[in-house]
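The data blocks that follow each hold one structure.
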Structure P
Amino acid sequence: MRRIGVMTSGGDAPGMNAAVRAVVRRALAAGVEVFGIRHGFLGLLRQEFTPLAMQSVHDIIHRGGTVLLTARCEEFLTPAGQARAVENISAAGIEGLVCIGGDGSLRGCVALERLGVPTTGVPGTIDNDLGGTDATIGFDTAVNTAVEAVDRVRDTAAAHERTFVVEVMGRSSGFIALHVGLACGADAILIPEVPWAAEDLCRRLRADAQNGWRHNVIVVAEGAGHGFELGQRIEQGTGLETRVTVLGHVQRGGSPTAVDRNLASRLGAGAVDFLLEGCHGVMAGVQGSSVAPVPLRLVTSTRRAIDPSLYELAAVLSSWRGGSGSVVDR
């Protein structure tokens, strides 16, 4: 290959810029030109292509967000949109594509592969739920951002003797909530993967209050329950003064941690290596200590599951666990 493209797509994740930097510099070191595609799949349709040099990615490894920008693109989901994207890629002389993003972005890669465009993916999502990789870019930063926020909330909860509900991201995945809750010593962790009942939660909070506990911190993934609704139900069911904090998109922003910078650098470079070796239709995933190619069709047809033993550990270490070994009844 003499020219490849790189783009970021879907929700942004801290570390995407480090991955872009790695893709560009790895390719240039191999004598391959790199074109950046702005606004993801939307940019493919709009022909938003720009050549990238070594200096183009200088001083971006520590920056959050994505310098290539990102956007949603409904038109690309249609056969006509995909055909147009392929035409634009060919017209620009781009012979291969590296796409950095989550499940939806990698599904787009599968579509391009089916139409003859050699493509490799890089897992960039704070949800950490992609199959075929032990970690995704942005997860570690999102967890650390949320941990700092929950630690601050706990100080206020203790000072005012209140119950606090902290809602973190995770519509269908409890990875962030579980890791944040365990790291912060949350009194309850509610995730989409484990059924829970508000009545049981309120009963246990009432029992804790009778036993002298004066404040609680509950971490809930957005897919397991809405923070404000849960706060109202707790206050109504227990009489405990309850406050709610929704962290929202603050978890997506900020400078990536060293873990995410290093992960992004390895996966970005790996994606280029696979593409230039003729190994495409794959995602660069980390498995143990190695970067390995994972078929995109496998990645997009499976989801990474939480570790049940980690959830049980959080329950055991919870200051208000009953005797069931679980934060809430399943």
Structure Q
Amino acid sequence: MSAPAASPVLVLLGPTASGKTAAVARLARALPVELVSVDSALVFRDMDIGTAKPSAEEQALCPHHLIDIVSPEEAYSAARFAADVRALIAAIQARGNIPLLAGGTMLYIKALRDGLSDLPEADAGLRADIDRRAAQLGWPAVHAELAALDPEAAARLQPTDAQRIQRALEIVTLTGRPLAESYAKRERDAPLPPMTVLSLEPSDRAWLHARIAQRFDQMLGQGLVDEVRALRARYRLDAGMPSMRCVGYRQVWNHLEGSIDAGTMRDTGIYATRQLAKRQITWLRSMQIDRRIDCLREDAADVVLETFARVCG
């Protein structure tokens, strides 16, 4: 099938371990797609095992974009994603191919579709200072600091939600205004081409949990601990960097630091991945999706293909 002159933009979303990679492979064999990764972990170079990065064989099925584009020492923002994807969509369509956005970082899609909040870039010095206070006093105490500055933002966060507390306190400190006010200020870009959005979602959460455990054990068997050890040797990293905050990498980092044993590393890694999947599913339920497909279906990848093929004509 050849792509139409102004091909639609296809979007395939889903939680971790829901079968997105298999569906992409099915699409790549049947349609002239170019994949644009919607994954905040796949952007990092040399982080292959813990991110479940597509293999060389899978990447050879069609062009892949936004994979291996930054060092683990760097950060990659939703703002940069939105700008990069707009340029990629235009370039892919100009080549007569179909842009296929696929992944599980729902914030990236929200930033692309809804525009970006007027938020400051990450401040490494301020984050390090917040981390130091948290190490001394505990995250509930830092949560109380946020409550004094922005009660509404603090009320939406659990006192132990370290990552979100840190970012909220960072924004409030840098802007001097409540978080809700910062999020209300959105940048508007030119309209996007039409998008068809499908999601792979599990009808049985226990099935997904079993898949997550199986995949995490597979990653450990493939050498995830050695991968993180090599990253620590090659790059100047710390636990607060976005790359090392990725699920799996944070738990292995703690193990290599000696704060948890191998069994605890495995258990906390699986639990963190389950929590990630839960957040992803919550995001999906709040989003406008054209068709939700049960990822437990044996023919889920075929259903994805059939649906997108109709859209592409």
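Match the computed value 15.1 of Kirkwood radius over Cα pairs in Å, for residues 141-268 alone to one of the structures P, Q, and report its label. Provide the component values of the computation, followed by the final result.
Working: P: 15.1; Q: 18.3.
Considering all the candidates, the number was obtained from P.
The value -13000 for helix-only ellipticity at 222 nm (-39500 (n - 2.57) for each DSSP H run of 4 or more, over all residues; to 500) was derived from one model only; which of P, Q is it?
On the way: P: -13000; Q: -16500.
Here the read-out was taken from P.
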Determine which structure produced the value 24.9 for mean count of other Cβ atoms within 10 Å over residues 13-20, calculated from the coordinates; the candidates are P, Q.
Q
Computing FRET efficiency 1/(1 + (r/R0)^6) of positions 253 and 285 (r between Cβ atoms, R0 = 25 Å, to 0.05) for each of P, Q, the value 0.50 comes from structure P
Taking relative contact order in percent (Cα under 8 Å, 6 or more apart) from the coordinates of each of P, Q, which one would give 23?
P
Structure responsible for 1.00, with FRET efficiency 1/(1 + (r/R0)^6) of positions 229 and 261 (r between Cβ atoms, R0 = 35 Å, to 0.05) calculated and labels P, Q on offer:
Q
Consider the structures P, Q: one of them gives 1.06 for Rg/Rh (Cα atoms, Kirkwood Rh) as calculated from the coordinates. Say which.
P
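We did not get these values from a lab; they are worked out from the coordinates using the rules stated. Please read these numbers as outputs of a predicted model, since none were measured by experiment. Cβ atoms are built from the backbone, for glycine too; each structure is taken alone.
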